[in-house]
Structure P
Amino acid sequence: MKPDPGCIFCQIARGEVPSTVIERHPHMVAIRDVNPQAPDHVLVFPTDHIASLDECDDTDMLGQLLYLARQVARTVHIDHGGYRVVINHGDHGGQTVPHLHLHVLGGRRMKWPPG
């Protein structure tokens, strides 16, 4: 899929909107969340516009996103204490930006149930 000119994550991926980049790869990027829900909160998303998990049929891309989430946890040093990876889907799932993205949260003990 092509980038969506009105999508904030597509704009970040193109460098049009400033962000704190943790890692950048040819087809995905990891940035600090501007509204963190944990001491460390990083978003990992594809540079191509994919609206949600339900719209992604690319199993290689999904695997690469998870792999990058693991790398990000190591980069921000939350891998030893533990971290959470979350994908929200749709209104009831809490997805607020219609672009597939993973939340990597850590730096504190997570509670269960989450919501």
Structure Q
Amino acid sequence: MSSDCLFCRLVREGDHVRAGDGFVAIRDVNPKAETHLLILPERHVDTFREVGEFEADEAKRMLEFVADTAREVGLTDYRVLVNVGPGGGQTIFHLHWHLLGGRIAGMPE
């Protein structure tokens, strides 16, 4: 973990919606949907480009954590989004997945 990384601090000290198996889910402070959670690995990885640093089992567990979190918060239809690099909209360089459910801002109904 990086001491100066916002998401590393939230992994350690944040208000977790769900935690376990090396991952946490937190609410996005600037939600773009009725339900907008961020799924973070507990260990620091800068970006999705570095997901190859994960062991195959860890990557599988992260995807399972995303799906289980969606189910636990009552989502049956949802989007999972990852921004990669500044040009892709990534503003915090700690790998994270956006879990979006319900009405999504800017999307047609």
For distance in nm of label points 7 Å out along Cα→Cβ at positions 18 and 50, which structure out of P, Q has the highest calculated value? P
For which of the structures P, Q does the calculation of relative contact order in percent (Cα under 8 Å, 6 or more apart) return 32? Q
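Quick note: the coordinates plus some simple rules give every number you see, no bench work behind them. None of the values given here were measured: they were computed from a predicted structure. Cβ atoms are built from the backbone, for glycine too; each structure is taken alone.
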